[in-house]
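Chemist: Pasting the structures here.
Each reported figure results from applying straightforward, stated rules to the coordinates on display, with no laboratory input. From a predicted model like this one, the values you see are computed outputs, not experimental measurements. Cβ atoms are built from the backbone, for glycine too; each structure is taken alone.
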Structure P
Amino acid sequence: LPILLANPKHGWVAALHAGWRGLADGIIEQLAEQVDIGAGTCAWIGPAISGPNFVVQRDVVDYFVATDSDYERFFQPFVGGYHGDLIGIARHKLATMAIAHYGGEHCTYADAERFYSYRRDGETGRMASLIWME
């Protein structure tokens with residue numbers, strides 16, 4: 001899950017790559033300890049696996065819920081496990097920090113013509129998300 005952030009007023013940009021464990025362990029919050037989030041910070045969430053396609057077991061749900069019981073709502077149970085909404089979790093974290101956020105509409109699993117997905121194909125590919133200041 002790529003997350004690109006910027007705050008032109010404070011002169012910084014950042015690129016995060018967050019899997020489920022990175023989100024649960026606070027990668028976004030850790031960035032906030034390193035830079036001045038302040039007013040004007042915005043984020044773009046890049047292509048990632050969407051909730052209906054991200055299947056996890058109870059241990060992943062428990063990992064999130066151990067930090068905040070509110071995360072339970074981002075996991076929908078079904079017969080084979082849970083559908084986990086990582087994009088929703090990232091949006092929630094950004095909103096909680098008053099960071100304007102955009103993107104998150106493209107599912108790497110569902111859109112085989114445009115994106116790689118190891119979970120879908122069983123093989124890896126490469127994608128890049130870039131951010132810079134001029």
Structure Q
Amino acid sequence: MRSCPACLRSYPDDAGFCPADGGSLRPAAEVVAHDPNDARVGKWLARRYELRRIVADGGMGRVYEGIDHVANARIAVKILHKEVSTDEVALERFKREYDISRELRHPHVVAVHDFANEDGTWFLVMEYLDGEELRLILDRKE
């Protein structure tokens with residue numbers, strides 16, 4: 001994997017420049033991710049998933065772009081908000097989202113790879129898709 005030092009987006013090994021800002025890409029291991037507003041950026045989960053940057057924040061959790069260093073792939077990691085993870089009903093809904101999603105195989109459905117808890121942090125690992133949040137697109141149409 002290669003990463004852009006400016007925006008921290010990740011790309012395949014054969015990419016040379018960041019399409020988002022035109023910057024030269026470097027090996028992902030050389031680009032240190034850091035966000036003063038979120039201590040999770042730059043951290044690892046399950047010894048394989050590195051969180052690179054925040055891409056979305058919702059009612060149930062925050063979504064990060066990351067790198068799966070075992071599969072050498074770009075991923076999205078949804079981490080449940082702390083207050084949601086202590087709510088048994090919300091946690092059950094999150095688990096059900098995983099159980100249903102991992103069975104779905106369709107070109108228009110995001111692939112779900114993993115679901116785990118590390119030190120009280122529940123997270124869901126998914127395929128990463130470039131683009132905008134659907135909510136932003138729909139808001140513009142209204």
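Chemist: Can you say which of P, Q returns 0.10 when FRET efficiency 1/(1 + (r/R0)^6) of positions 8 and 72 (r between Cβ atoms, R0 = 25 Å, to 0.05) is computed?
Modeler: For FRET efficiency 1/(1 + (r/R0)^6) of positions 8 and 72 (r between Cβ atoms, R0 = 25 Å, to 0.05), the value 0.10 is produced by structure P.
Chemist: Out of P, Q, which structure matches 1.01 when Rg/Rh (Cα atoms, Kirkwood Rh), for residues 48-103 alone is calculated?
Modeler: Q
Chemist: Assign the value -5000, calculated as helix-only ellipticity at 222 nm (-39500 (n - 2.57) for each DSSP H run of 4 or more, over all residues; to 500), to the correct structure from P, Q.
Modeler: The correct label is Q.
Chemist: 15 is what came out when relative contact order in percent (Cα under 8 Å, 6 or more apart) was calculated for one structure; which of P, Q is it?
Modeler: Checking each candidate, the match is Q.
Chemist: When distance in nm of label points 7 Å out along Cα→Cβ at positions 24 and 56 is calculated, the result is 0.5; to which of the structures P, Q does this value belong?
Modeler: P
Chemist: A further question follows. Consider the structures P, Q: one of them gives 0.45 for FRET efficiency 1/(1 + (r/R0)^6) of positions 16 and 112 (r between Cβ atoms, R0 = 30 Å, to 0.05) as calculated from the coordinates. Say which. List each step's numbers first, then the result.
Modeler: On the way: P: 0.75; Q: 0.45.
For FRET efficiency 1/(1 + (r/R0)^6) of positions 16 and 112 (r between Cβ atoms, R0 = 30 Å, to 0.05), the value 0.45 is produced by structure Q.
Chemist: If semi-axes √(5λ) of the Cα gyration tensor in Å computes to 26, 19, 11, which of P, Q did it come from? Can you show the working numbers first?
Modeler: Values: P: 26, 19, 11; Q: 25, 18, 16.
Only one of P, Q returns 26, 19, 11 for semi-axes √(5λ) of the Cα gyration tensor in Å, namely P.
Chemist: Ranked by distance in nm of label points 7 Å out along Cα→Cβ at positions 40 and 88, which of P, Q sits at the highest value? Spell out each step's value before the answer.
Modeler: Values: P: 3.4; Q: 2.4.
Evaluating distance in nm of label points 7 Å out along Cα→Cβ at positions 40 and 88 on every structure, the highest lands on P.
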